[in-house]
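Taken together, the values in this text are just the output of simple stated rules run on the coordinates, not laboratory data. Because the structure is a prediction, the values reported are computed rather than measured. Cβ atoms are built from the backbone, for glycine too; each structure is taken alone.
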Structure I
Amino acid sequence: MESKTKIVATIGPASNSKDTIKELINHHLDIARLNFSWDTHEGHKKVIEYIRELSTELGKEVLIMQDLSGPREQDGAGHHFGGEGNSEVITEKDRADLAFGVEEKVDMIAMSFVGSAKDIVELRGLINEKGGNQKIIAKIERKVAYENLDEILEVTDGVMVARGDLGNEFPLEEIPFVQHQIIEKANKKGKMVIVATQMMLSMVENPIPTRAEVSDVAYAIIDGADGVMLSEESAKGKYPVEAVTMMEKIAVAAEKHLLKKDIDII
């Protein structure tokens, strides 16, 4: 039995070989996320070729999500929003990456550091200019995006609850309730919602997750998430295949406890 919840995994140094991608697909990977904050176009192109070839070979559709960097600045602990006020969130790097993504016919494009509906409209215009029709996933990772969520949901195809960055903008104890509100509003609009960041972070180093992580993934699905995402766990962790396998097991178990809706994501 395969889950209706979409399993999203970031492909990185730990998982970008053809053999590992094959294992991920065999263990119910649904959406491969390519993080354009890292690697080259040549590296991403090779991964895209592997996914397409293996998807055909295994008879399993795997969608490709291009995740644009946005105005990201690295710091000691990770990264943060590098723009100020209402500055542009689409950088020159994003424009070059977008042209590559449209040319490679990725299925969806995740937009980092969205602030308002205007950002989504601008990105869609650029996609159309390049002859693409990719779906847009708005990453909700800034307080201003949360405040403008209603207008963003009017123009985006889906949203991602980017809990890591939200944790820099809200008190940590508020994050579960921010997540719940984003899921609830997306559900009401019939828009896909993916919950991301540190879902099973311990699996970067360990072959099994903690009990708390299992509960986190399960309750995100019970709360109405259409997709759950792995970042470091599958991109650079020691156990990428085990992480995807466990995510799928949790999703199947969680779905026994709710009447899962089907979301048309492409």
Structure II
Amino acid sequence: MHTPELTLSADAIRAAAHILATRRLSGEIGPALPPACRPVTLHDAWAVQNAVTQDLAERVQERVVGWKCGLPGSGTWVLAPLYASALYGGAATAGSALACPVWTQQGQVKVEPELAFVIGRDLPPRVQPYGVDEVRAAVVSAHLALELIDNRYDDSETLQFADRLADGLVNQGLYLGPEVELGLALATQTLDIAVTEEGQPLLSQPGTHPAGDPLAPLCWLAEFLRSQGQGLQAGQVVITGSYAGAPWVPVGPRLCVRFGALGDIPVRFQARPRA
């Protein structure tokens, strides 16, 4: 049975999710989904995205530990789950670089330098909306972070936003770096990003948060999930936008990503074999 916003049947949603979940598990890159189960609307894509999470939970006991999000646009919802099996980091220090497994392309991986906010108390589904102050009060800490990017579609067809949304907006994981002062993180609208490879400069650029206010996308996410009967849970991690796009960085060498005066993330990426 269809809701007015859906063009896909329940069976088609499950079929689409199974294909995308299989690619996420194997690293396989493939074409757009078959026409019979390809999402057309945002509601289609959101239903498929949720079904991917369910498929992964049934197959490998996957669970959602956070979200990526951004402010919505005309015809876009910017959100995707972060999964427990692809959450890395946590113990890196300035003198070491934890190994992080990633799907790669030609010996490189795309990363997005972001700030991650940890939710300290549940923001459950309810009737009344969540205000900015309430969402802010639920945030318990902030961390430097690298979103890890991977494209599970090939270039054989032109993709629509619904295709991307259904597949989690090219997210393959999150590398969580050191904690930073929360008030400072929430006030950081601009941030210089620099990357070194084995101590040698690789790239350096000024950065700006895409929403201006790093908290704004989290407020939108809390409201969206509330309206969908899901909510946010204590302990979940939320990233709200890259300060420097998605630069390619090499896999193998020791890297250090500096977030201006906030600190840095040392990391060494390791290639995962694709199916």
- [ ] For the read-out FRET efficiency 1/(1 + (r/R0)^6) of positions 50 and 122 (r between Cβ atoms, R0 = 25 Å, to 0.05), a value of 0.20 was computed from one structure; give its label from I, II.
- [x] I
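State the single structure among I, II that was used to calculate distance in nm of label points 7 Å out along Cα→Cβ at positions 34 and 226, giving 4.1.
II
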Open item on the list: Ranked on distance in nm of label points 7 Å out along Cα→Cβ at positions 90 and 178, which label among I, II comes first with the largest value?
Closed with: I
TODO: For semi-axes √(5λ) of the Cα gyration tensor in Å, for residues 130-233 alone, the calculated result is 26, 25, 12, so let me know which of I, II that is.
DONE: II
TODO: Determine which structure produced the value 0.9 for distance in nm of label points 7 Å out along Cα→Cβ at positions 114 and 210, calculated from the coordinates; the candidates are I, II.
DONE: II
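Upon calculation of Rg and Dmax of the Cα atoms in Å, for residues 58-105 alone from the atomic coordinates, which of the structures I, II produces 15.1, 45?
Only structure II yields this read-out.
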- [ ] For the read-out helix-only ellipticity at 222 nm (-39500 (n - 2.57) for each DSSP H run of 4 or more, over all residues; to 500), a value of -13500 was computed from one structure; give its label from I, II.
- [x] I
Open item on the list: Once mean count of other Cβ atoms within 10 Å over residues 242-249 is calculated for all of I, II, which comes out largest?
Closed with: I
Task: distance in nm of label points 7 Å out along Cα→Cβ at positions 26 and 186 - structure with the largest value, from I, II - done: II
TODO: Rank structures I, II by relative contact order in percent (Cα under 8 Å, 6 or more apart) and report only the one at the top, that is, the highest.
DONE: II
Task: When percent of Cα pairs over 34 Å apart is computed for each of I, II, the largest belongs to - done: II
